[in-house]
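Colleague: What follows is a set of structures for review.
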Structure P
Amino acid sequence: MQQNKKLAIVFDCDGVLIESTKIKTQAFAKLFSGYPDIIPQILAYHEKYVGISRFAKFRYIYKDLLNKPLSAKMEKQLGDEFSQTVLEQVIAAPLVAGVVEFLEKYQENTLYFVASGTPQAELDLILEKKKLSRFFLEQYGSPTSKPDAIDSIMSRYNLVSNRVIMVGDGESDQQAADATGIKFIPRLTDENHKAFSEKPWSIDNLTFLAKAISGITGQNI
């Protein structure tokens, strides 16, 4: 099969497509409000690994911070409570500036995908409600990891790695790009500014994405 030379962009969701990062941070603070002494550590871990599954974070919190066992039943209960807290807020949250304009302008010659730590059913519902699903060929949520999602996308669409870009706002996005050999463009937020502000081609919002892509690939999008 001939290699696909089209540009492919894999977007994270929270903080990249939707201004929902703070909503998730507040949800962790609320969910573990009964443990005020370790709230700073919980939030620091969440913000450092903003793009990974909430369930992976629950396991870390119980094992490494609370030193308590976490049963499958309790894990599901935490997940349900978290979803109930954030779902409507995320659906109501504004889109990141430039999202629709970018997706509409370049959709004819560019392949769009989503890879997120949000549970799959929840991700699908959010993107549908935000009227964004129409732009994406595929949407990957938890439990699929971001590296596995990218590998699947590249295999299924026979993509050349130097024409695939991950746009994310967390270290997990950078790590997924590095692990799969693709390029990475960070979207700057209050939470990640220290980590990513000096990265080449970092962007404040998607209004600047086309310019960043041209810079990182050496070609106009």
Structure Q
Amino acid sequence: MCVPFIRNHQYNLIKKQADSLLHALRTIADPKVLGSVRSSVESKIQELFPDAADSQRQLLQGVTVLETADDFQKYLKGLEAYLVEFPAVTPKQLQKLFPKNKKLKLPDLSNVDFRYVTYLSWYDIAVNKLFMVYSVNGQMIGIEGRITPTHKKGFCFLCNRHEELAMFSAISRKRTAHASPDYYKAIGNYLCLDSGKCNRNITNITALDTFIGHVLG
């Protein structure tokens, strides 16, 4: 029985390290240098799972003996059975996360493979808003904000990859003491316009956790 333990962003980093090792195998002839690359890749992958069981460590260490592109493909395919899915959500649950949006346009959840989701988001062009759903300590959190496509590429603050960007601006829920009724603080940053690409690219959730924390206050 496969017990899932690999989250999407961790799987993306494993793929990145596997690609790095495959590139080294294709371009480096020195056995000592290759040995160093293998050791570095193994170390970076193991660092993702400090509390891994022995069986999980052995599974991940399989990357160190791979030689061909087919080997790498089979290794990554084998890890898919251990992916932790994004918590299942229903349209009704999503509507509850955004109660002020009576005509909330929902994504087609039937087309979402939740194994490859770190955060769920969708763009409602009719109201020019982006809706984001994320799990914080097991609780589903919904954040909405204005989104402005930039029509140019740059580095996304979440996945740190060069993609087409949009400015996402959300209102912080934290209010300062003695704030006036119309006080608000917007927190914004540039992220991938295509959240599907962002979820396939993201290898670290620190920036996402920080952003969510700032919005929630």
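Bear in mind that the values in this text are calculations on the coordinates, not laboratory data. Keep in mind that this is a model prediction, so the values were computed, not measured. Cβ atoms are built from the backbone, for glycine too; each structure is taken alone.
Colleague: Out of P, Q, which has the highest value for distance in nm of label points 7 Å out along Cα→Cβ at positions 140 and 164?
Modeller: By distance in nm of label points 7 Å out along Cα→Cβ at positions 140 and 164, the leading structure of P, Q is Q.
Colleague: Going by relative contact order in percent (Cα under 8 Å, 6 or more apart), which of structures P, Q comes out largest?
Modeller: Max of relative contact order in percent (Cα under 8 Å, 6 or more apart): P.
Colleague: For which of the structures P, Q does the calculation of Kirkwood radius over Cα pairs in Å return 19.4?
Modeller: Derived from the structure labelled Q.
Colleague: Something else about it: Here percent of Cα pairs over 22 Å apart, for residues 44-171 alone has been calculated and equals 44, so which of P, Q was it run on? Intermediate results must be reported in sequence, preceding the final value.
Modeller: On the way: P: 44; Q: 54.
Corresponding structure: P.
Colleague: For which of P, Q does helix-only ellipticity at 222 nm (-39500 (n - 2.57) for each DSSP H run of 4 or more, over all residues; to 500), calculated from the coordinates, equal -11500?
Modeller: Q
Colleague: Given a value of 24.6 for mean count of other Cβ atoms within 10 Å over residues 12-19, calculated from one of P, Q, which structure does it belong to?
Modeller: It traces back to P.
Colleague: Hey, P(r) over Cα pairs in 5 Å bins from 0, in percent, for residues 28-99 alone derived from one of P, Q reads 3, 12, 17, 19, 13, 8, 7, 7, 6, 4, 2, 1, 0; which structure?
Modeller: The value was obtained from structure Q.
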